[in-house]
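Novice: Below: a set of structures, written as structure tokens.
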Structure I
Amino acid sequence: MTETPRGELVQIGQVAERTGLSLRTIRFYEENGLVIPTARSEGGFRLYSDDDVARLQVIKRMKPLGFTLEEMQELLTLLADLDAGAGDRAELLDRLRMFHAAATARVTALREQLAVAEGFAETLAGRLDASR
């Protein structure tokens with residue numbers, strides 16, 4: 001494999017191990033333009049950089065919060081623009097704040113759902129204890 005300034009390029013199997021995503025999921029995100037392999041080997045294998053893996057980590061963290069593919073793409077582009085110093089920094093930070101607010105609201109909703117689920121499980125446990 002070839003070297004990049006940030007590290008070694010890795011094949012999709014290694015990316016799957018690093019991220020905990022399946023090969024199928026990684027290919028799905030590639031098909032939808034969320035991550036594009038940095039290169040291909042002479043044999044045609046996808047080769048991913050550390051930046052590609054980092055993009056997949058962001059996607060993986062957004063998924064359970066219910067972000068759409070379009071929202072994921074928007075945030076990934078926003079983060080890349082911020083890293084590159086492209087565009088109006090104040091505007092980019094405002095958009096990032098909107099994503100942060102959305103993520104925080106979704107985390108709160110998940111915590112509320114978890115509390116309901118835990119309450120239900122406790123109710124069932126109580127019924128089991130009462131029947132002994």
Structure II
Amino acid sequence: MKKIIALYRRANTGKTNTLNHLIGLLDKTQEVYGDDLAKDRRVSIPYGNKEIAVTTWGDNGNELNENIKFFEEGNCDILVTATRTWGGSSEKLNDYASKNGIKIVWIEKNTSIILKDLINQTQAKDIQAVINSLINNDH
């Protein structure tokens with residue numbers, strides 16, 4: 001069964017950096033550092049016995065439509081995506097999940113003024129643990 005993990009919060013809280021750290025955790029060949037952590041991307045990663053789509057875009061409905069299209073075209077099992085707390089992106093995600101009977105796991109982006117990179121790395125590991133749990137409990 002397909003699943004969605006939505007990392008949500010307002011703009012400029014580190015969602016992209018966190019998801020780029022997650023990409024590196026899931027696929028060591030795609031690790032990024034420094035300024036590249038802030039670059040948006042969509043990647044598909046074989047992980048365990050599943051295909052994981054990680055999409056760092058998520059500020060508006062159009063970006064979410066592209067993320068969903070990427071998820072579907074890649075025949076992925078789990079979509080991990082950034083989204084805002086309200087408006088077009090979260091509405092698109094809710095509508096898509098509702099129409100397709102897909103469960104969404106909502107994860108609020110942790111923030112901090114100090115040690116923000118450590119927070120992003122730690123939250124990426126937390127999301128990886130959620131993915132592992134979804135894979136292990138998918139019967």
Structure III
Amino acid sequence: MNEISFTGNVSKIHETRHKGNGETIFSFDLAVENGYWDKTREKWISRTRFQPVVTFRELAVNVAQTLKVGMAVTVTGLLLDDSFTPNGAQYAVRRDKLEATDVAISLRRATAVVTKTGKSREEEGREHNRQQLTTAA
């Protein structure tokens with residue numbers, strides 16, 4: 001799997017949405033600083049990238065309840081093409097989004113209290129299948 005990780009600060013939180021089937025979608029923007037110190041000019045050159053991030057299902061619920069603007073996080077996921085061509089335009093607007101598979105809070109300058117949530121339907125299904133296999137054996 002080709003996963004990528006971005007580390008930065010939450011810069012904007014979008015509204016939580018729900019699909020017709022009840023699936024939760026939570027989006028936020030991550031400010032990723034790629035700056036550097038320019039020795040010749042003796043100053044910091046800032047190159048901040050604002051990366052759109054989207055989360056789904058249980059991860060979306062947990063992230064929506066946890067994240068606040070300014071929090072330092074590391075997001076791992078798939079970088080997907082989200083380009084589009086506006087009506088009447090000849091050229092596409094190029095953009096991408098990070099579909100998160102995991103979001104981790106940085107403890108460099110913060111503390112956290114971890115609360116385990118219930119098992120997902122997928123985890124419960126795997127556990128049920130394991131029980132049935134051991135019963136049948």
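No lab work stands behind these numbers, since they all come straight from the coordinates. Only a predicted model underlies this, so the values are computations on that prediction, with no experimental measurement involved. Cβ atoms are built from the backbone, for glycine too; each structure is taken alone.
Novice: With Cα extents along the principal axes in Å coming out at 40, 33, 22, pick the structure among I, II, III it was computed from.
Specialist: Working: I: 66, 41, 23; II: 40, 33, 22; III: 72, 48, 29.
Attributed to the structure labelled II.
Novice: If distance in nm of label points 7 Å out along Cα→Cβ at positions 88 and 104 comes out at 4.8 when worked out from the coordinates, which of I, II, III was used?
Specialist: The structure behind it is III.
Novice: Given a value of -6000 for helix-only ellipticity at 222 nm (-39500 (n - 2.57) for each DSSP H run of 4 or more, over all residues; to 500), point me to the structure among I, II, III it was derived from.
Specialist: Working: I: -22500; II: -14000; III: -6000.
The structure behind it is III.
Novice: Once relative contact order in percent (Cα under 8 Å, 6 or more apart) is calculated for every structure in I, II, III, which label goes with the largest value? Show your work: numbers first, answer last.
Specialist: Details: I: 18; II: 35; III: 22.
Biggest value here belongs to II.
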